[in-house]
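Engineer: Listed next: structures, encoded as structure tokens.
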Structure 1
Amino acid sequence: MASHARRGVAYDRKREGSSMKISRTAGYALQATLQLAEADPNTPIPCSKLAAKGGMPERFLLQILRNLVNAGILQSTRGVEGGYSLEKPPEQISLLDLIEAVEGPMAPEPPLTEGMSEESLSQLSSALKGVTEMARQQLADITVASLRPRPRK
């Protein structure tokens, strides 16, 4: 596949019009968070149940959930009745929050610039900064609540 990954986000050049994709890690973070958003907020869900329901590797998911706890998105409860639950309401958790919790901050990364003039490099850096800020804003506008399935009428 002709895609170029940058901090959790990839652009697929083979598809018509280039599409933006999130990494598997960010996808699992979103999937687990959506499961928790649908669950009873007073009942923590063990990692094993989240992994089984979502078809995710449990050990990998455990690392992701720890990152989400450290970012203040989830809370962890220890013990026999322990597991994970949302720290914040789904309306206050954005796709940007999830991506940055597991991948680190989205920042413009210029491609190899060897042989580029200072002026060209400056213009490229400025353009990439603008694109990154636009993408960050759009990802921040997408909340977990907006991605939850709508109840059927």
Structure 2
Amino acid sequence: MANTTQVSEVENLSRIRDILFGDELQSIEQKLGAAKDNNINVVEKLKYEIENRLKDIELLQQEKLNEAGRVQESNFKIQSELLDELKQEIADLNGTINSNKEQFDVKLANLENTANQTINQLKEDYELIINNLKSSKVDKNSLADMLNDLAENLKK
């Protein structure tokens, strides 16, 4: 019985509603249905638009990542080339320094030989003068003049 009472109450409410609202209720229900359908369409369009935009963003992100990878590879290549050039320049400089050092060593050895020859020549000249002085017994003034001449020759 409780079921029958509830059904009759629902029917009574439905009749009261039809009496009070009548055609307006159907119009309102149609408008609500149309609004619901419209909202569903708008939501679907927004969902589609958001999905497309997310795909575009993902594609752009992937392009930027690829571009960053290419830039990184390019930078690595440039760094590698610069390092190779720098190594070559250092090797060239080392070669130039070694060549200049060898030339300097040769010139220094030549200068040392020349200096030794000059010293030996002066020693020989000095001994010759001393021997001449001893054999001829030159006076002190003459000896002083000869030594002064010798000193001036050494300065040259």
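Engineer: With P(r) over Cα pairs in 10 Å bins from 0, in percent coming out at 8, 11, 9, 8, 7, 7, 7, 6, 6, 5, 5, 5, 4, 4, 4, 3, 2, 0, pick the structure among 1, 2 it was computed from. Provide the component values of the computation, followed by the final result.
Structural biologist: Values: 1: 10, 34, 30, 16, 7, 2, 0; 2: 8, 11, 9, 8, 7, 7, 7, 6, 6, 5, 5, 5, 4, 4, 4, 3, 2, 0.
Matching structure: 2.
Engineer: Here mean count of other Cβ atoms within 10 Å over residues 50-57 has been calculated and equals 10.0, so which of 1, 2 was it run on?
Structural biologist: 2
Engineer: Identify the structure, out of 1, 2, from whose coordinates distance in nm of label points 7 Å out along Cα→Cβ at positions 26 and 74 was calculated to give 1.8.
Structural biologist: On the way: 1: 1.8; 2: 7.2.
Only one of 1, 2 returns 1.8 for distance in nm of label points 7 Å out along Cα→Cβ at positions 26 and 74, namely 1.
Engineer: With mean count of other Cβ atoms within 10 Å over residues 58-65 computed per structure, which member of 1, 2 shows the largest figure?
Structural biologist: Structure 1 comes out on top.
Engineer: Given 0.35 as the derived value for FRET efficiency 1/(1 + (r/R0)^6) of positions 42 and 106 (r between Cβ atoms, R0 = 30 Å, to 0.05), which of the supplied structures 1, 2 does it correspond to?
Structural biologist: It traces back to 1.
Engineer: Given a computed value of -15000 for helix-only ellipticity at 222 nm (-39500 (n - 2.57) for each DSSP H run of 4 or more, over all residues; to 500), which structure among 1, 2 does it belong to?
Structural biologist: Only one of 1, 2 returns -15000 for helix-only ellipticity at 222 nm (-39500 (n - 2.57) for each DSSP H run of 4 or more, over all residues; to 500), namely 1.
Engineer: I would also like to ask the following. Out of 1, 2, which one gives -0.69 for log10 I(q)/I(0) by the Debye sum over Cα atoms at q = 0.17 Å⁻¹, for residues 66-129 alone as computed from the coordinates?
Structural biologist: Of the structures listed, the value fits 1.
No value in this document is a laboratory result; all are computed from the given coordinates. As the structure is a prediction and not an experimental result, all values here were calculated from the model. Cβ atoms are built from the backbone, for glycine too; each structure is taken alone.
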